[in-house]
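Derivation of every value follows stated rules applied to the coordinates shown; laboratory data play no part. What you are looking at is a predicted structure, and each value in this text was computed from that prediction instead of being measured. Cβ atoms are built from the backbone, for glycine too; each structure is taken alone.
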Structure 1
Amino acid sequence: MSVSRTAIVTGAGSRRGIGRATAHRLARAGWNIAVLDVDGTAAEDAAEQIVGEHGCATLGICVDITDEPAVDAAITKVEASLPPVGALVNNAGITSPTPFLRADTAEWSRIFDVNVTGTYLVTRRVVPGMIERGHGRVVNLSSVSAQRGGGVFGGVAYSTAKAAILGFTKALARELGPVGVTVNAVAPSLIDTDITGGRLSEERKAQLIAGVPVGRVGTVADVAAVIAFLCDDDASYLTGAVYDVNGGSHLH
């Protein structure tokens, strides 16, 4: 990387999550890292771990991404403490397997507030700086649930919210391409994380793996590698795309 830049990764507090794996991968590639997480202790832990292993500048911030003033304050702190933001990874999200007729309005709103509105608020706050500098990378986390209609953990609310992320990605890519900012999405399938750990019986896991051509559950490293590539300078001609990280379990 020719100049010192910062990557913001939301929801990177979980030790076994895609966000933390992505933060480590980006740090290895030379990025400075800002971790935003609703769990402040976890965010600080991630920042300490990353600086200890990679020696880059890091910052861990507690923030509820559904709270616009809190998002503004968090990004202001990042901008004041670290080099210019060159990449944003909208990883923070929550899932819900609740069947449609059991999901009330509060459940629907909760899923959309974090997965969709939270992604919008952070992106809306970060993108102006990227436009001003004429360069930026935005990577949004969707899900195979958006493409195939659930089937693992995601119910209707989750699948719909993650489908909204795909529309957001494509429309924003079209708008920001002329000013040097690319916007892409990653759609993982079953990944071994804290969210999935312990929730699947061995029988159910075997059934799911039987439908995966590569014959295994995905890892956070599998997803992090794709995200890191999309943040790289070499990915400048890729925008508005959705990258499937599913081992071939959903082909379309």
Structure 2
Amino acid sequence: MEIYHYLIAIFGGLIAGCINTLAGNGSAITLTILTEVLGLPGNVANGTNRLGVFSQSAAASFAFYKNGKIGWERSRLYVILTTIGAIAGVLVAIWVSNEQFMQVFKYLMVVMLLVVLVKPKRWLREVTVVSKPNLAIVVPIFLALGFYGGFIQMGMGIIFLAVMVLGAKWSLIDSNVIKSLIVAIYTVVVIAIFQWKGLIDWKLGGIIAIGQMTGGWLTANFASKNPQANVWAHRLLVIMVIVAILRLFDVF
């Protein structure tokens, strides 16, 4: 490998870490780098990518915690459910190709674009609405979110934010905070399972993780202190959904 390969990996990881912390779908960048630039097989790239996902989510969570943004009590149920779902998802990912699922995913992103653009004020709520979660709705939804995150991760953040902002009535920034915490926790389990099957390249994953950790830390600090963070997060979310659609429909 040439030195420029490493530079691409670190810089791509940095951008992905920033994107994932405020919106989602940064794994589209890192998975592309791992497969197209660094030449890893799809299942190994999927496992290796989780190192960067964990480092970025852990760094962002710590930054949010230092800035007093994390509330464990109201996050605990969501963490438990998504972790259980993620374990099931990664076990399926070890054996099943995701190509057919991606055909469904690209149309889901079209729907997500409409959801993000229609009545944008719903996304700019400054305060989280505190209410008791309806378990009949919360349990299946967050198990499904965890399953998807364990299965492939790419785009999980976008779907998660839609559920939290539009369904649970959380602010966009608070939703990003819990997203980082949940992803960091369940990704530990996902990494262990991928490593058990020998599907992680620790050297290449570690290089990208350096960039993602830096991006997660910087962006979380920005979001914690900037009063316009909700607005910027919504703008970035719109951009990433559009980029995902263009990429999935082979416009690029």
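Looking at structures 1, 2, which one was helix-only ellipticity at 222 nm (-39500 (n - 2.57) for each DSSP H run of 4 or more, over all residues; to 500) calculated from, given that it came out as -14000? Write down the numbers at each step before the final one.
On the way: 1: -14000; 2: -25500.
It traces back to 1.
Could you tell me which structure in 1, 2 was used to calculate distance in nm of label points 7 Å out along Cα→Cβ at positions 67 and 91 as 3.8?
2
When relative contact order in percent (Cα under 8 Å, 6 or more apart) is calculated, the result is 19; to which of the structures 1, 2 does this value belong? So the calculation was done on 1.
Which of the displayed structures (1, 2) returns the greatest value of FRET efficiency 1/(1 + (r/R0)^6) of positions 163 and 179 (r between Cβ atoms, R0 = 30 Å, to 0.05) on calculation? Can you show the working numbers first?
Details: 1: 0.70; 2: 1.00.
Top value of FRET efficiency 1/(1 + (r/R0)^6) of positions 163 and 179 (r between Cβ atoms, R0 = 30 Å, to 0.05) goes to structure 2.
Here mean count of other Cβ atoms within 10 Å over residues 171-178 was derived from just one of the structures 1, 2, and that gives 14.8; the source is 1.
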